[in-house]
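So, here's a batch of structures to check.
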Structure 1
Amino acid sequence: MAKKPTRVKNSTFSIRYQNKEEVEIAIKDIGDLHRELLRVSTLQNDEIAKITEKYAPTINELNDKIAPMQQAVQAWCESNRNELTNNGKTKTGSFNTGEVQWRQRPPSIGLSKIAVVLENLHRLGLERFIRVKEEINKDAMLNEAEIAATVAGVTVKKGFEDFVITPFEQDIK
């Protein structure tokens, strides 16, 4: 039978001040320590900035080499999508060295000039797209995207998909 855990009580104060003067000195010391903490933090950020500056050109160079390769891989995969996805039955294409994926983003509603959209919805009798607290109900608009798209200031965004390349890599243990 497992032993019940021992009840942990709150720890006692390791420092106790006995009078107002000790508390005033402690407050001054806390301020000094906070300022020292800020100085050390600033030094740390300076070091981080130097490291970032040192590696930024290499990182940018590597990203510049990767980008056209990714574009070329995507172009080839788009041309051979039916073969890779078994005529659209899957969203992933597998290779010996990794895989590619097509992921459909969920539809979303984009709004500009919310006050104008609210006015237009009222004028068109589309109050079902308006929440009681007078904000636009994007969920209702998504459910009736064709009608929502007819309102000036409303843009229905759908059909966007992301292309993902995932190389297989061995984790070091």
Structure 2
Amino acid sequence: MQFLKDLDRSDLMIISIIYIVAGILLCFFNISIIMIGCRVIGLVLALVGAYFLYYYFVKRTNTNASPFFVGLPSLLIGLFMLISPESVISMLPIVIGIVFIISSILSMQKAFMLKDMGIPAWKVSLVGDIITLILGIALFFNPLQSLSYFLQVLGVFLIVDGIFLFWNDHMIRKNMNK
């Protein structure tokens, strides 16, 4: 229980707000916005990679190979994201599935902590975590056919997960003070 007292509450609040805002954005923006974002991230990665490679090959100020090992992958991934954002976006359901699986398992721990504290509403949190786990497994093993539909479903679940994170933290802190 001491580790919860040491945990900075603002960290969890920020994560919850990011989940909710990202969920709302995913519900209302379509694939073209995601493709533009992918290209922008690709451009930034390519520029960063090019800078590191320039630093390594042209500047030659030391023998450290770190700029090469950071620059080359950054440049290649950035170019891939610029040239083929569709490929990157098509991997999104699998990556999000993995994130949902891990997040739901970690969040189940908090639901069981609520149970240990004798809070009867722990079941609501556990049900939400199980639903998130099932969605994560479904996304991982059977990516959705329509990415637009997937993004809306993902948005809704991010909103729900953000609300559950906030609620669990609130209930745990409220009962720890008693």
Structure 3
Amino acid sequence: MTRNIIIRIIILVFIFHFAFVLELIPISTDYAGLRPSYVLLTLLYWTLALPYIISIMTAFVVGLMWDITQGDVLGQHALILSIFSYFVTKFHLKLRNLSIIPAVFLVGIGISIVKFAFFALDNLQSSHQFDNLSLVGSLISALLWPLVVVVMRFIRHRFWRKTRRA
């Protein structure tokens, strides 16, 4: 039983690690705003799929890891991702039952709000100019949402299925 739990934790760590690797792939600064938010998409899926296991604390830890990898002020991403995860967890039953078009729309809006919150906190520390391409990156993330759901659902059903009693 505990072996099963350890394997599940290792798989989740690997999935989030892979999302961070995708976030850190070098890209030209001119097109950096077009990058999809892989970590946000991964966190969103697992918070919707397993809201009582992957929730605010997981979002906080993922946010701290994001701060460390990006070299930002410690706790900045952790705060925003915790708030994001709170709202996703609070409304997870309604969000899970949406069809594909409203889900893509809400994912795009949610990621845009999170990116704007990142910008607002960055702007408090030093003056930055908002990158309009990041809104296009939110749109790209939203369009990737159905693919993320299919891949993550396959992984979840493969490793989180309930064991049958003999």
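FYI, it's all coordinate maths here, none of it is from the lab. If you're wondering where the values come from, they're calculated on a predicted model, not measured in any experiment. Cβ atoms are built from the backbone, for glycine too; each structure is taken alone.
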Item checked: Entry that produces 1.4 once distance in nm of label points 7 Å out along Cα→Cβ at positions 93 and 141 is calculated, selected from 1, 2, 3 -> 2
Notebook entry, point to check: A value of 10.0 was computed for mean count of other Cβ atoms within 10 Å over residues 37-44; which of 1, 2, 3 is the source structure?
Noted result: 1
Item checked: Winner on Rg/Rh (Cα atoms, Kirkwood Rh), for residues 29-84 alone once structures 1, 2, 3 are ranked, highest first -> 1
Next item on the list: For log10 I(q)/I(0) by the Debye sum over Cα atoms at q = 0.09, 0.10, 0.11 Å⁻¹, the calculated result is -0.85, -0.90, -0.92, so let me know which of 1, 2, 3 that is.
Entry: 1
Margin query: Computing relative contact order in percent (Cα under 8 Å, 6 or more apart) for each of 1, 2, 3, which one ends up highest?
Written below: 2
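Hey, helix-only ellipticity at 222 nm (-39500 (n - 2.57) for each DSSP H run of 4 or more, over all residues; to 500) derived from one of 1, 2, 3 reads -16000; which structure?
This value belongs to structure 1.
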